[in-house]
Structure I
Amino acid sequence: MNKLPFIFSLTFFYAAILLPSELFAAGPPGGRESPVSVAVAQNTLLSPSVLVPGTVVSRFSAEVPAEVEGRMVWVAEVGQSVKKGEAIARLDDKLYRLQVMENEAAYKREKARLAFLDQELQRAKELVEGAFASKSHIDKLRSDRDVAESEYAVVSAKLQFAKEMLARYQVIAPYDGVVTERKRRVGEWVRSGDTVVAFSNPSRLEIEAHVTEQTVTNINVGQTLKVKTNEGMKDATVSAIVPVGDRQSLLFDLRLKVQGAWRAGQAVRVSVPTGSAREVLAIPRDALVVRRSGMTVFVIDNENKAQRVSLDVGIAGGELVEAIGSLKVGDRVVIRGGERLRPGQQVKIANP
């Protein structure tokens, strides 16, 4: 007996039981409600714009150098937070600590000598009044006191200099920040001016972008621009425009002030205007359906049915584009869930 037809029949029977019943009861595609999100076409003041690359940078970022030379004995770890005025690194300062001790001893000696000569001069003045001391002796004591005073000033300056130099064997954080890179390791010899660490403040950020001469004329300080990130579109305010272009790239430096959650080094794209603003019928970019036959959108009619409408696009600004065609103000266009829609299909609007 041939068992092959029987096996095929049994396989189809179990498949019909195990597969979801919707596959058999779905009916025609237009008969099911498909959930979609919509936006309303509306007249909007829109400027033609382009997206230019930008980078989030710290407003306070520096390669901190050593001010003296010596052997490195300690340096902060990468990622370590350091407050303004705290040490980022230390050099071996033993020799200068000895220098400070020597200058302190000389300072105390000259201070004591000056105090002694002041007392001697005062006693000599009292003796002169009683005719027990000569005026020449007074002049000699006054001269010795003046010399001692000048030597005291010299050793005071030397002591202050030695203390200042000793303090420079610690590399100090110029502001609150984080160590982003260690340029020197413990045990290495560091010369004056050598970079010890790369240091940055991750909370004081701005966006740096570069624009062409034709574009920079359409941007003003204080203007709000759209910035495209991985999390979506955000706003940033133009804080500075460098009026001098780079000789090689012929681009102008643009700085934007940001607020909220940003990360230093984050790559972004800034929407910058390339012309004057004008009023157009605008829809979100997400509404566009690109096919070989052309550009279309799905419009939801009064019966909550999807209708395909062909159109052309004009200027773009941020997430909006100009709709050229038979669309009119107030039309509801699908921005989410339109990938599998068919003309005439019933929909359920998820964001009424």
Structure II
Amino acid sequence: MRVDQVIPSLASRDAIGVHAVTLTRALRAAGVDSDIFYGTCTPDMAEIGRPVGTLGRHTRDRYLLYQASIGSPVFDTLMTRDEPKLVNYHNITPTELIAPWEPAVAYETSLGRAQLARLASRTVLAVADSHFNELELLDAGYPKTAVVPLLIDMTRAGPSPDPAVTARLAAEKEAGGVDLLFVGKISPHKAPHDLVKVLSIYRRVFDPRARLRLVGSPLGEHYGPALAAFVHELGLDDAVEVTGSVGPSVLEAYFRAADVFVCASEHEGFCVPIVEAMGHGVPVVAYGVAAVPETVGDAGLVLPTKDPLRFATAVHRAVTDEVLGSRLSEAARRRVETFALETSTARFVELVREATGG
């Protein structure tokens, strides 16, 4: 028996790509033959998978597991295949949150949701990485679903931090000021512009030297320049850093330097960086929509509003209230254990073997 994965894009700095590689290795270790077939890939991942065009003939002892996160022409290839299907759903951002800024990306998300619905009747099992995402699968008509967190080690520190970045962040810290951190796509639906508003209020009310680090790559061509213009208009050029895409050691440096992790996103299907922040012992303050309350649990401050003053006040409490900080730290330690890689991997493999009779 084989369980081969089909993925629109295989990238090394992408959570879904890392998840897919981990799953393939786990299936092989459990005695299930498995390869990854991609639509596109980053150069460093080319040897880990194969182009989807090399799937070859239909085979009776093979299942195809589709990693669903965006609309893709890879889906059309998948639907021509007779093999039974499995789906792993990572959520697709609602089109209306992206369309005003990046219509081309919005088309892909709209297509992705349509493709997800078409696949329901041909799927023997659909696995979501959160209960929030599972509800979307049920609404789309999937007959059998389950929940397993992403197969990524989110619960502890990563590689050694980059020395140069660590030294720079430490020097800036010596000058005073709280460091607010967000990690994720610089995208309108992630709403880093709302975090800029929070920083502006925070500097006026609590800490005039506070800084905001936005770590992530831009989505499309239009939102990033608009965000930079907004930062400049508020006079925060020296207080807001937008890093672009960074490697693991640089990301580790930012997590270790952070005083608080902040998230004002309008939509999250899981939000890996929140768990990574908790794994690093960084308190979390987040807007409580979509899957965010489920991911955070009782291990952070989850807010019902993005009002900048209320958000800034919550951030101030998170970094100054020692009793609250101790409680959040202990809750975070317990919370990250529920996302343990070994446990999630074993559960995913068990579900696949049950669904395929392996």
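Every number in this text was worked out from the coordinates using simple rules, so none of it is lab data. Small disclaimer: the values here were computed from a predicted structure and weren't measured. Cβ atoms are built from the backbone, for glycine too; each structure is taken alone.
Give the label, chosen from I, II, of the structure having the highest value of mean count of other Cβ atoms within 10 Å over residues 91-98.
Greatest value across I, II: structure II.
Assuming 0.90 is FRET efficiency 1/(1 + (r/R0)^6) of positions 75 and 219 (r between Cβ atoms, R0 = 30 Å, to 0.05) as calculated from a single structure, say which of I, II it is.
Working: I: 0.10; II: 0.90.
Derived from II, not from the others.
When distance in nm of label points 7 Å out along Cα→Cβ at positions 275 and 299 is calculated, the result is 2.5; to which of the structures I, II does this value belong?
The read-out comes from structure I.
Comparing relative contact order in percent (Cα under 8 Å, 6 or more apart) across I, II, which structure shows the greatest value?
I
I, II: which one has helix-only ellipticity at 222 nm (-39500 (n - 2.57) for each DSSP H run of 4 or more, over all residues; to 500), as calculated, at -9000?
This figure was derived from I.
So volume of the Cα convex hull per residue in Å³, computed for just one structure, reads 349; which one of I, II is that?
I
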